[in-house]
Every structure is written in structure tokens, then in C-alpha cells.
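Every read-out reported here was derived from the displayed coordinates using simple, explicitly stated rules and does not represent laboratory data. Quick caveat, the model's predicted, so the values are computed rather than measured. Cβ atoms are built from the backbone, for glycine too; each structure is taken alone.
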Structure 1
């Protein structure tokens, strides 16, 4: 979501205020720092980097430092006091007002200014050779789940769905400008729902409301779009209609990111996840049975308050049973404002958290390596997202349908960004496949 928000900021400045992107901070007139506060480590890094920007700010008069995002929502007073050299603070709840807010601070009569590029801009590059072929498209903002460890509902606000017409028009525009794959994003895309008024939405005729499966069905019809991905899902809202859409719609990639968080039903209850281990496993069995060759990835937290060795072993057992293609694993981090911070003591020692995380990562990587090795000899399709050329070789980089990064060396560069190429897998590591093109 932060990647998408940063692209949104860049798009407004380059298209509406005649700004120009720069990768070199010494050339920048405007620096925009977009923060995250979902874990303490991310917040600490943000504060450290902001502190180092003081020197950049003082080196030249007229420079504008803008700090945005979730850390602003949580730490606005602290940021004002600790970093008085910040010019503009924009919280995560005010993202969509960025253009109006920033206009008040841009120098009058300044024809061109520059700002630091945090993430690639997709909508106004001009140079077609550099144009991205993949894009994030928000379909929801905020969250209503209030998992006990998570600060997101407090800093991003209540969940709301973006009108399907706006989503449809945005994707159509992106496709017309070179985008070939979109990733629909939201804190919980499964709960997407929009009530239609008088059937006036041209992309969803004859329906009273659009749910997430219905949205996938409509986006699947967009000419020129080759692939659809989505992040992230909540197991409690993953229903038969969504599973069917992933399994049957031609452009929807056969990959589902399904956060587990813990394999212990007791811990899941304390986390307010609203499902048990057994319910999660039944859901996974259904997905595997309905979608052949699907890949499932997940998120896992170790060291949640009161987690015992038995609880942790249950998590390992679930990871082994499901056979995740990959997992993002984290040590529990206390976040102020959350129910866990208010109601539980962070009683799992740091050393124990680190040991459990290491053991979990070893298991996750072992499974991923075995699954990737099993793909050797198979023919897959990649959408080319990057072409890396040196004097000796050309390498195509993309992902197969299952979302695994794949690299292919070719003798002649007859390929273009956005092409879908058939490749035979010839080697694999834990996180990367290697292939050769086939006719």
C-alpha cells in the first residue's frame, strides 16, 4: 500500500505541478519520505533516516521536506518536536488530500522542481522503454478487523471500498499506457463490497452490488490486460466465490497469499483472527482441491504474548502440512494503541523469539527449495518485467503465474517488456527459478 501511495504522490507532482523526478538527493528541491509503522523496526528506521535529512535541508534554501504515512498519524506531535526542520506532515488518513496540501507549499512561479524518487512512477514516465508493465491498484483503504497485534486500523482508519467504476477506469487507463499486469491491493480485499445505484456503473451492469469475486470477473474482461494479482486476504473472508474466480478466470494468477499468523488456535484467538487452526487447514484443503497447481504463501508471527513451545511447534506443523511456497515471518513487535499492547505483557524473551524465527525460516526455506526444485523440467510462462543487458548476455526477468521470480538468459534480444514468454525451468534456488525459452 505504501508503494502505491508513493506512486500516487509522484503522479500528482509530475502531472499536476510540473515536477521532475530525480534519483539524486543533492539535486532535489522536494524530498518526500513515506513512512510505515506496522512494526517497530520500520518506525525506528524511518526516524533515523528523517534525522539524517536535516543536513540535506540546511544545505540549500527553499528545500521542502515532506513526511507522510502511518508514522505521521501515530507520532505527529513527536515528529514536530523532534524534527522541527520538517516542513509538511501528511498522515496516512490524509493521503488522498496530498495534492491540495502540497500546493500550499510549492514556491509561486517555480516552473520545475525535483523530488526524491522513493518508488518507480508508472503513469508519467514519457520514455516508453522505461515504462513499468506492472502496477498496484488500490481497491480498498483502511481495515475493520482489529487483529490484536495490528496498528493498521488505528492509523489508516475504517475500511471502505473504492467504487468499481473508478477501479475499472484506472486499470483501463493503465493498460492503455503499457501496463500488462495489475495487483489489486487492500488490507483485506476479500471483504470488498460496493452497492450499485441504479445500475449506472458501466462495468458491472445488472448487478445490485459488487463483491470481490464480481470485481475480479469484471476486471478479467479488460482488453489488453494480461494478468491480475491481489493482496492481501483474510482467511475468515475467503469464500467459495473467490476460490472459484481464482480457479476459473483466465487472467487471474493462481497464487493466493493467505496469512496464517500462528498455527495455534489458542494464540489465534488471542490475536482476534476469528478462525481456528482446523478451519484454516480446511480452507487450504479446499483451495488445493479447487485450484490445481495453485501456490499459497503466508505471513507468520512468532513470539506473540504467552506463546509456548507447544504453540510454536503447532505453527511448524501447520507450515509442514500446508507446504507454503513462501512465507513472510516476523518476531512479534509491540504496537501502542493495539489490544495486545493494552492487555498482554510481551513475555516471550527476545532470544527465544530469535531462535524460533530462525527455526521457522529454515523450515520455510527448505519447503520452498524443494517445491522450486520440483519445477525443474516443467514449462511455465513468465511476463517480462525487466530486461537486463550486458555486453555478453541478455537476461529476461519476470514471474511465473505462481508469483515466483524467474530469470532467463537469451542470446538475442527479440523480446519486449510485457511479453509473455514460455520457458522451461532448468534450475532453481530457494526463491528464484532459472529457465530457457521454448517455442
Structure 2
């Protein structure tokens, strides 16, 4: 769980909060004022600091300033007396995550707010890790002329704050392109926050986008920050934007035009300084004609539209993409050095790829699981090979890994007319291993 520092000059309140958080599994330390808290912070790091504002020696506002300067990844929640909300708002302007009014009567609200702060801290840490590793991230793999213009456009627009609309079929790599824009931008040190508009109901999506206030609806036990607010200083990626319903489109349009919004159930206008990138696999022009997508929102999103061509239109990309994906798959499986045979590469380049890059990765991952050696052969592929312009039939997929392995062995034996030595070589395994598998599956 998280490491939390509770700071309050009233021992009873301090102990009450610490015990409640320790019951949730957090590691908690206590400090009676800001000076003591600062001493603890200088010896170790904390995920969250929970601090009162009015304390002797060093008050909460001064402590907040020091935390922001010395441990910017640490989230600070301030405690304020009832009727002193203005002080808490000032603290939030100076970088506090949120505030709680004293006395803290709702432990559920305390726990939820701390959990959200921990999540926010993890997001910031992930963003920092991504920043440090940016130079190690693989570049967009491509070889087709069709992608040269796309990559050039991504590089150019990344240096601006212009809103980008990525258009392409499912699986063409729109989120990868969005992350590339973020990583090359001046906002690369900020968070990359993504929302999939197709994954949530309208009500949940509005709360996910803009956040909500306590009591805004049934189950809203505490204030929650939305994804747009979390994207402050970074990039806000709105995936599957064509799935938005008209009512939510209007609210999103205002947020995009004015860079302001309100949480669900709230009246306070908030600002969000985030760079917008949207993506869709829908024909938004047709949706505008049908009246299901707002034309004004489209023009706001499509300041810089980029179309990502499907994989079947850029077959020269298949080899470099497959090699890049296989390197990552090998790392994930703990099997570096995986390679493709020339015959496998030829078959990959001949396939239609209705699922685009996502489908290519799935095919390679299954093949890697099947191959006992480092070489991936054609006997490891689940793939219908079709010529360009035709539609592949859906392959019959075995339901278990054992069935998949048995199928691969049968196909290898059939290809070499039962020669076990040659079959073992095609499978990338030893003859003894093949013999054991034949016995296991009852194959002659």
C-alpha cells in the first residue's frame, strides 16, 4: 500500500486519522507540526502528506510549499476547519491535491480521497519514468512510403499545442501515434491521460471526463477529479470520440473551446491546461450529415487531422513492425532473441490483416508461445494467407494451449511426411522433446 504522513498539532485527530489509514494497510507516520513533518520528509519519501493548515512553528501552507519544491511527486491533502474553505482553495492553487473539512466524520470519504491521491501519485511517477525512458522507446516502425508523410506530420505537430484528430481503422496504432505526439512535445514531462469513449455508459463517461462532487449522484460519496483535470500540464487523449452522444458532445465542445469545465454536480468553474488528441475509426463526416455528430466539435477536434492507413495499404511496414513487435514479445515472455523465418515473413506480408497491427501482434505472440526455440516457423502461425483484395475466412482456433500445441505438431509432421527429425527441426525443439510430446498427445 502507500506511505502516508499525517501532520496535525492535535494528537487525538492525528491518531484517529493514522489508525484509520493503518487499518487499510497503509504505512503511516505522524508529525505534530510542519517542522517535524519536514524533518521526516527529508529522511524518506512519502506518497501522500495529510496536513492541517493551522499549526505552530510551521503551518500547513508553508509545509505544502516545501513539499512541492522538494518532493513534487508527493500528493498533499489539506485539513481545514469548517468555514475556512477559502484557505483550502488557496492551498489547491499552490499545488495541494484536495482538501477535507474537519472534523473528519466520514472515514469512507477519507479513504477514497487518499486512494485517489495515491493513484494520482502513481500516474505522475509513471509519467516521470516515461520521460526518463523516452530515448529508449522504439521509434515508429515503418518502411512504406504511405507512412512517411504520416510520421513527418506527427513530428511537426508534436512541436505545437494544436489539437490532433487521428483517423483510422481499429488496430492501426492510433494510441501509439498519440503517445508519440506526447513524447515529442514540450509537455512530455506531464501525464498522458487516455479515455476510451466506447468503454463507458454516458453517465459514467461524463464523470470520468469531468469528475464529480460529493453527493452529485447515488454512490458519489466523495469528490472525484476527472481525467481532463488529471491531464493538467500533459496530453488528454480522447479515444473513440465518434461514440460520444450529442449531449456530451456539447459539454466537451465547451471544454475544448474555453478550456474550462465543471465537475458533475458542481458549480465551480475549473480550468484544464492540457493538449488534446482525439481518435476515431468512424466516418465523422457521414455522422455530421446524419446529425449524430456536431459539426462545430468536429472542426475543433480536426485542427490537424492525420489518417493512419490500414496495414494492407502499407505492406512494406509489415517486416519492420513484426520485428519490433517480436522484440517486445520476447522481452515480455522472458525469451529474447526471437526471430522470424523468411517463409514466415513472406506469409505475413501476403495476409490481409483486417485487425491491422493489433492482429499482427496477436499472431506473433501466439507463434512465440508455440515455438520452443528462437525461430518462429510457418507451423507456428494461426493465419489464413490470402492475396491482396480478398477477404480471409476466419480460422478455427483451438480452445486450449494443449490443443494448440497438438495442432502445431500434427501440421509439422504432415509437412515433412512423418519424418520426426525434420518435424522437430521445424518446431525448433529436440527429437527427445518431440517424442515426449507425441506420447503425451497419443500421436504416432
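Numbers at a glance
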{"item": "Structure with the greatest value (metric distance in nm of label points 7 Å out along Cα→Cβ at positions 176 and 288, set 1, 2)", "result": "1"}
{"item": "Among 1, 2, which structure scores highest (criterion: distance in nm of label points 7 Å out along Cα→Cβ at positions 8 and 40)", "result": "1"}
{"item": "Winner on Cα Rg over 2.2 N^0.38 Å, for residues 248-343 alone once structures 1, 2 are ranked, highest first", "result": "2"}
{"item": "Which of 1, 2 yields 0.75 [FRET efficiency 1/(1 + (r/R0)^6) of positions 88 and 208 (r between Cβ atoms, R0 = 30 Å, to 0.05), calculated]", "result": "2"}
{"item": "Which of 1, 2 yields 2.7 [distance in nm of label points 7 Å out along Cα→Cβ at positions 32 and 336, calculated]", "result": "1"}
{"item": "Origin of the value -14500, where helix-only ellipticity at 222 nm (-39500 (n - 2.57) for each DSSP H run of 4 or more, over all residues; to 500) was derived from one of 1, 2", "result": "2"}
{"item": "Label whose coordinates, when mean projected area of the Cα convex hull in nm² is calculated, return 23.4 (choices 1, 2)", "result": "1"}
